Structure I
Amino acid sequence: MKNNFLIVSGISGAGKSQVLNILEDFGFVCVDNMPLEFVFEFIQLCKKHRNKYKNIALSIDVRVGKNINKITEILSALKKEKIKSKVFFFNADDATLLKRYSETRRKHPLGMLVKDGIIAERKMLESIRKVADQEIDTTNLTIGELKNTLAQLIGLPADKRQLLLSIMSFGFKYGIAAEADIVFDVRFIPNPNYVTGLKTKTGKDIEVVKYVEKQKEYKEFFNKISDLLKTLLPGYIKEGKSQLTIAVGCTGGRHRSVATAEKLAKFFIKNKYKVKLYHRDILRAN
């Protein structure tokens, strides 16, 4: 992905908040509703610390008031400092905007009736819409489609690299992993805790790994859950999910679940996914 300085604007209710969330997931530094008087100083900061501020998304909308017309000055300042920039303008039809306001029950930022606010806002933002490099209509876009559209526009392939897999082990005796999207229970495997020489070890130790993997049910179990997850993940990506937490639990969270979580992490790293591995209860005393 190339360095990006994005100016994100558009009609309220067209999805700017979701856009900033998505861009943040992509690694952008996102700034919402910065007073435009400070933008010029911010540009100098970005120039001075290019490594820290490689990808910036600056949201500008009607909340800045009459200063909205400073957009041309901002673009000129970016060009002068040789900072490549793009303006993305997000829009939607009036019926969709009215529906979204009705669903969220939020007032219009201009303090008017929503219908009147939309009309006034379109006039105020016309100067930005005219200079936009890309106008994106979100009327019929799902979050997943919006995410893929943004990925393409900024040069980030819309593939499995967007999904962060958090794989964790835990012990059921200390409570189920509340943050998990998917949970697997490996308590059907004989417990190494009761095997001489394995009690004080963990699922990171080769002796425990060998014990777990030699159980006749284990190979079939692991092959099936890894194939299942590999099949499911593209669907989560399509729907715009940025992080998926897969939890594996055993009784104490030290042996079977740890060994399985470690193996799952290696499997998905090999399949080019971003993986974060965490063993919640590995340090607890049995």
Structure II
Amino acid sequence: MIKSIGVLGAGQMGNGIAHVFAQHGYQVVLFDIAQVQLDRALATIQQNLERQAKKGAVPESLVGETLGRITVTQDMNDLANVDFAVEAVTEHEPLKLEIFRKLDGIVKAGSILASNTSSIPITKIASVTGRPDKVIGMHFMNPVPIMKLVEIIRGHATSDETFAQTSEMVAKLEKEMAVSQDYPGFIVNRILIPMINEAAFALYEGIATAEDIDKGMKLGTNQPMGPLTLADFIGLDTVLAIANVLYDGFKDPKYRPCPLLVKMVNAGYMGRKSGRGFYTY
């Protein structure tokens, strides 16, 4: 039975993943190399829980209980005894492969190793471990405490048992599951990133202003936010990284990243997190 969870990376996705697991009764060990990131993660989790309690979505008592189930660490060896580990670091393939090599040597045999990757093939990640049958994709949506979907991706060697245990856990987290084959971008980003990229091309080619592109898609297709606003929210570096995974993975020119997107990332315009992207914050 899965009782303890290791989460690697205490950024935007990692703190949200730690939050939902702890909220649903799991003991969580949250790892990050930076103490400042761990401190920020705990503060964010507390703020989000207090907001939920104020709205009446969760009881007040759950705030302290949830925080009490989270242990933070800067030592990956503290994940040795977890039953299930979720990696949620930057969408950078060499880094993820290096982490899975290390994790495989640290986490006890029999435990499942999951990746929150939004585009990198699970089969490739699993290949650097000695337990490819125990590796699976578990892609949460941002913001994790609010978004209902978890995209589950089976690698070439992922066992039925690993899939069943992961599916069961998604249900316990009160999330919905969409299952994807292991191809670049999976379901959500295979469709979403080309849309964002096309919106960037529309801006690049002078078809319309950023505001009108977003207004057109928001009011014309009933999306909660326009594609360029969404890109800024995700982070333009992340959008570009996924676009490159699609382009490299399929070798199809339709996935070619927009030159404007490339230039903006090179200039350090990453969206909300840097204060400037398609919009200024």
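Only the coordinates and a few stated rules stand behind these numbers; no lab work does. None of these values were measured; they are calculated from a predicted model. Cβ atoms are built from the backbone, for glycine too; each structure is taken alone.
Here Cα Rg over 2.2 N^0.38 Å, for residues 164-219 alone was calculated and came to 1.25; which of the structures I, II was it taken from? Traced to structure I. Calculated for structures I, II, FRET efficiency 1/(1 + (r/R0)^6) of positions 100 and 180 (r between Cβ atoms, R0 = 25 Å, to 0.05) is largest in II. Can you say which of I, II returns 0.80 when FRET efficiency 1/(1 + (r/R0)^6) of positions 4 and 188 (r between Cβ atoms, R0 = 35 Å, to 0.05) is computed? Derived from II, not from the others. In terms of Kirkwood radius over Cα pairs in Å, for residues 204-251 alone, the structure with the greatest value among I, II is I.
Calculating relative contact order in percent (Cα under 8 Å, 6 or more apart) for structures I, II picks out I as the one with the greatest value.
Source structure of the calculated read-out (helix-only ellipticity at 222 nm (-39500 (n - 2.57) for each DSSP H run of 4 or more, over all residues; to 500), -12500) within I, II: I. Kindly point out which one of I, II the value -1.03 was derived from, the read-out being log10 I(q)/I(0) by the Debye sum over Cα atoms at q = 0.15 Å⁻¹. Source structure for this number: I. Quick check on the output: 6.0 is distance in nm of label points 7 Å out along Cα→Cβ at positions 52 and 196, derived from one of I, II. Which one produced it? Considering all the candidates, the number was obtained from I.
Which structure, out of I, II, was Cα Rg over 2.2 N^0.38 Å, for residues 76-235 alone calculated from, if the result is 1.74? Working through the options, I get structure I.
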